[in-house]
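Below are structures written as structure tokens.
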Structure I
Amino acid sequence: MTESRSLPEQIKDGYCDANCRPENGLLLAVSGGADSIALLHATVDIWAQYSDRIVVAHVNHGLRPENSHDDAAFVGAVADEAGLPFELLTIPGGSLEQASDGSLEEVARDRRYEFLAETAARREMAAVVTAHHMDDQAETVLHNIIRGTGLRGLRGMQRSRPLAVGAQLVRPMLNLRRCDIVEYLSAAGLAFRTDHSNQDTDFTRNRIRQQLLPTLKNDFNTSVDRNLLSLAQQAQQTIRLMDSLAKKILSEVIWERQSDVCRLDRTKLATWPADVVRHVMSVLWIQQGWPRQKMTFRHYARLAELTCSHDEIREAFPGNISAWCSDDMVRLTRNDVADRA
């Protein structure tokens, strides 16, 4: 191990950094791979006194018929051995492929988090816990850079963020490298499953993990992963400051706010630099709970451009959001409300 503190102790630090209270309930998302199995055993180790508030959840995506049922059975057995309740979602084979619109990864992730949020609510768990670690964080930042991102994408995954009403998504292992996780499992003699789909380079994340990052390390900079993590930390610090300013501005410029309609004072907004207005718009999207998955830096920059101009403009944005900029007002509407504007 690279740290003098044990892996469970470091994971406990991660829980504490996320302000996660185990007595309020922990729903552990366990795939059966090395990372999530380490999370399960370490969590039971450090929070043994709250074992009655820990539940294990697993999703059988039905993408690997030859292995996925065995993975589910393995996780169920590990949970049973630890004395923990087990929640299983089995998705019929082929259904995710039919529902996907070009990105099977996104559809699988969305269905997984939907199940985790539903289960957390039913079980009254305040935290859904995943085993994302330092290597995953580096891959996420690089993935976001490739797709096109603003500061929020540069910060990568957060230690904790809202998942659903009453439940936080918590990642207590972001300070750990995968090699240390595997070393912990080996030393403790703990078995885990190997997900061979992680080698499938049809998935973008797998190509980044298997091809791009190794090439960058070998041919350009052996510390590229640590540099990406440092970039994420700097982006997070900057976002905190920018978010604080954006919330202050929003409190001064909002004329009307409903779930599907916002009217803003265009004149006041336009007194701020376009880069600040762009960030204000991204914060507004978060506060409204509007779809952000397809909203890129370019979209928020376009919103700022429209706001800071003097023209009357109507324009559509991802998530069925419509922007109407008149003389002194920016009106943002969603779904059928847009049709009535």
Structure II
Amino acid sequence: MYQVLCVLMATIAYGTAVGRCQQAGTTVTFQSATYGDFRQILTREAATGTVTVRANLEFPEEARDQHPAVVVVHTLGGYRDANEGYVAAELRKSGFATLTYDSFAARGTTGAAMQGLPGYFPAGVADAYAALRQLASEPRIDADRIAILGFSFGAEVAHLTAFERIRSALNPGQSRFAAHVAFYPALSYGAIAESGAYTGSPVLMLLGEKDDNLPVAKVESYLGYARAAGNPAPIETVTYPGAYHAWTASNLVTLRFYPELVSTKKCPVILFGPNRPMLLVDGQTKPFDPATFGACMGESPGYSMAFDAAVRAQSIADAVRFLQRNLQR
């Protein structure tokens, strides 16, 4: 029906292309929730509050009955046309519909104000699953081919949404993201290496060789722990030589260290499991100690950021190939 309407509108407009009709973005809203911490989600307690999120849904120029789609999650700086908008446009050129929004703005705050608070990432994960439900209800979207892609803060969200315990708590039923892409994540969180820890959908982590917010060795240690336990994580990685954190952010033209930013680079990975969270220390699980974890963040705050046009182009191409491979019909 939508395509028939589009053709009629094009005819009235004396030959305007059908693809151009479908290109226009649509503002949509969806209901999400705010949580005090992950414990509240994992124990399935009622949310602390509700929030209405405004989002922009855009389609590729090529007209189709249904499109695969990507939820694009922003950095600590919130949604920016020059970063998330730029990558979303590249995704649409490759045939994906995109949904973009700002989790912080929806709550009347900023990432700088929220970073380090217990509800920082739970809010992002709740919004991501609310976005998945919104897209799945759209008749022009193939509900079985919806992926999530994020940057820094959004990269953590993209990884966290691949954990089965979080998925089943926030999105009961069988619906899940079909693929997850994380641009320069922090790997603050992981999953206890047990059967069914992940939803089963593939995860791509794009890493910077010089990213001092996430040493590549930390990722390798986490993946090695899961393999040794006999339950490897469904994660593939690509590391870009010479790349710093935030290489896609074109406003960060000069390499600079930002000491005010929270970093977990020196901290062990927090592992979610069936009981209380654990820490991954030297390849072994240890009891979680909030005081110890807080101290490691305080000992080494901040990280460096710098744009790299060549790495941005290559990493977007790598992400598109991964999505095409895993969302193809």
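Rule-based calculations on the coordinates, nothing more; no lab input. Just so it is clear, the model here is predicted, and its values are computed rather than measured. Cβ atoms are built from the backbone, for glycine too; each structure is taken alone.
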Which structure, out of I, II, was volume of the Cα convex hull per residue in Å³, for residues 150-229 alone calculated from, if the result is 166?
I
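Given a computed value of -15000 for helix-only ellipticity at 222 nm (-39500 (n - 2.57) for each DSSP H run of 4 or more, over all residues; to 500), which structure among I, II does it belong to? Write out the running numbers ahead of the final one.
Details: I: -15000; II: -9500.
Only structure I yields this read-out.
Taking mean count of other Cβ atoms within 10 Å over residues 142-149 as the quantity of interest, name the structure among I, II where it is greatest. Don't skip to the end; give the middle numbers.
Working: I: 14.9; II: 23.1.
Max of mean count of other Cβ atoms within 10 Å over residues 142-149: II.
Quick check: 0.30 is what I get for FRET efficiency 1/(1 + (r/R0)^6) of positions 206 and 310 (r between Cβ atoms, R0 = 41 Å, to 0.05), calculated from one of I, II. Which structure matches? The partial results should precede the final answer.
Working: I: 0.30; II: 1.00.
This value belongs to structure I.
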One of I, II was used to compute FRET efficiency 1/(1 + (r/R0)^6) of positions 70 and 134 (r between Cβ atoms, R0 = 25 Å, to 0.05), and the answer was 1.00. Which one was it?
II
At a computed 155 (volume of the Cα convex hull per residue in Å³), which of I, II:
I
